[in-house]
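**Q** In what follows, structures are represented as structure tokens.
What follows draws every value from the coordinates through simple rules; no lab data is involved. Keep in mind that this is a model prediction, so the values were computed, not measured. Cβ atoms are built from the backbone, for glycine too; each structure is taken alone.
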Structure 1
Amino acid sequence: MLKIEVGINDGGQRTDRFLKKYFGNASLSHIYKMIRKDIKIQGKRPGPETILSPGDVLCVYISEEEGENLRKTKKVFAPVVRFHIAYEDEDMLIAEKPFGLLIHGDAGEKKNTLANQVLSYLKDRGEYAPEKENTFRPAPVNRLDRNTTGLVIFGKNAEAMKHLNRLIREREGIRKYYLTIVYGRIKEPLRLCGRLEKDTQKNTVRVLGEADKRGVNARTIIKPIKVGGDFTLTEAELITGRTHQIRAHLLSAGFPLIGDPKYGDPKINAEIKKRYGLSTQLLHAYKLEIQGITVTTKLPDMFEKIKKELIDVPGKI
């Protein structure tokens with residue numbers, strides 16, 4: 001028999017979800033079978049939906065060998081740290097993600113990710129001990145594409161994660177701002193609304209009318225910061241957080257991001273690439289407002305150079 005004590009970062013979870021995380025190699029059907037036959041909490045059989053509390057002890061009537069086989073080995077990789085910290089307290093860390101770094105792994109890169117770098121940093125500081133956790137890992141609550149730079153929020157404990165995820169989900173208490181440079185002269189603020197429909201084969205979205213029943217609702221507030229020649233330094237505030245939302249919304253308004261291979265102007269992109277070597281969207285998550293806390297980060301060097309030449313001292317492209 002195994003005994004699993006529910007830790008402070010495990011409380012509030014359903015029994016089935018806790019067990020699926022704890023026994024990561026077990027199928028969901030296996031988990032449900034275990035709940036029916038092999039598990040008791042304080043002498044009683046729980047249901048899949050039973051909410052666990054810190055201090056609860058699960059008695060699992062399987063051998064230690066079977067338990068080890070069902071568990072995934074917890075690994076915290078130690079990649080070279082490439083992020084800077086914009087803000088940190090006991091519950092939250094806001095990292096500055098550099099260009100080209102994935103937040104989570106994909107088929108091509110599984111180890112050197114922002115999430116693993118943050119885990120390694122917290123482990124080294126003694127703020128995260130994977131061997132003492134049943135299911136919890138500090139994780140990001142917002143997402144940026146590989147080639148989008150800027151601020152990413154990590155919850156450092158389960159309670160903070162729940163709180164931050166609720167703020168994101170209910171769109172209250174967290175405001176997210178991006179900077180970009182678009183082709184075209186934006187002279188006044190824009191409120192862009194419309195439903196986004198995803199093309200999974202092309203990994204793109206298109207903007208539909210608000211009355212359309214397809215897709216998901218998306219809202220973006222656009223504010224011109226400075227016009228230079230044929231370009232505008234632009235702030236975008238995400239009211240909703242959809243895939244490619246800023247890029248698709250600005251294209252639909254006639255102001256494509258420079259460098260953007262999916263939503264940009266091919267002729268302008270060719271000139272931008274020739275001059276600066278930029279072959280992806282120029283987009284920087286530069287400011288977060290979280291319940292009275294404002295966190296900002298400076299522009300990356302390439303963005304600063306392009307801004308200076310296209311916006312501050314504009315010339316013709």
Structure 2
Amino acid sequence: MEVFHEINENKKLAIALGYFDGIHIGHKKIINQLVQQAKAKGIKSAIITFDKNPADYFNEEATPNIQTYKDRQIILSSLGVDFIYELDFEKYKDLTAHDYISNVLVKNFEPEIIIVGYNHSFGKNRGGSPALLKEFSSKYNYECIVVPEQKYQDKEEVSSTQIRKRIQYGHLNAVKALLGRYFSVRNSVIKGDKVARALGYPTANLVWPSSMAKLPYGVYFGYVQTGAKMHHALISWGTKPTLSNSKNEILEAHLYDFNENLYGKIIKVIFAKKLRDEENFGNIRVLATQLQKDYSAFEKWVKSSK
């Protein structure tokens with residue numbers, strides 16, 4: 001898959017529109033439809049999206065993302081998309097919906113197919129809708145496909161908003177069901193204070209990306225992906241209150257049966273199950289005792305998950 005940040009000469013495409021934060025199971029229906037339709041017509045598929053969430057231009061607070069931009073690219077590539085256009089929303093935010101269709105989509109991409117979700121909006125003041133795309137399809141000679149709403153457990157709308165709420169409350173099973181995969185965080189490994197190493201549990205330390213939604217502080221079971229390899233991991237996320245009064249957040253992952261140097265490398269930390277909340281144990285001796293209990297529970301989980 002090729003990633004572009006500017007419009008180029010690629011034309012006669014099947015395109016899908018949306019920000020696709022999280023690429024949840026509803027998004028995947030749109031993308032699978034896109035790839036299938038493109039292959040059936042013998043043309044290339046493309047996602048037309050933005051490098052920042054359009055909602056951030058209209059809301060007072062930034063909307064936390066469900067995944068990094070790199071993970072969005074990786075997932076879209078795995079689903080068979082040929083191109084992704086991550087455009088600068090600033091350049092397009094004042095266009096009317098009609099102008100966006102005619103002067104951006106049609107003029108630059110000459111789409112044979114445009115695919116959107118049932119609630120997609122676009123253009124100034126979000127004036128564009130799937131109905132408008134269908135209305136102009138005959139004029140501009142493209143086919144418009146609207147993918148219907150998808151429900152979770154037959155009652156709840158599958159949406160990025162709902163997933164962010166579930167992440168905030170730590171509902172990992174629901175997050176996994178809505179995403180179709182475990183929730184994860186990707187960043188480069190930094191040097192830590194080495195306290196965990198001194199206690200016998202060396203960790204890879206990461207800063208939680210500031211743009212991403214955050215889980216509640218606590219200890220989790222999960223995995224760490226290093227390159228193409230996957231490792232079981234005991235994960236701690238929070239401010240380490242037993243060791244410091246600082247409010248600095250840190251994500252630590254102890255990789256099972258692993259002793260390689262990861263400093264400076266980009267890894268992905270994957271959350272599968274919460275063990276407990278973060279606690280202040282008062283002193284390092286009590287903390288060490290708790291870590292032994294955590295690790296014992298972790299080993300049992302590793303054996304049960306193999």
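**Q** Going by distance in nm of label points 7 Å out along Cα→Cβ at positions 19 and 163, which of structures 1, 2 comes out largest?
**A** 1
**Q** Comparing percent of Cα pairs over 14 Å apart, for residues 219-258 alone across structures 1, 2, which is largest?
**A** By percent of Cα pairs over 14 Å apart, for residues 219-258 alone, the leading structure of 1, 2 is 2.
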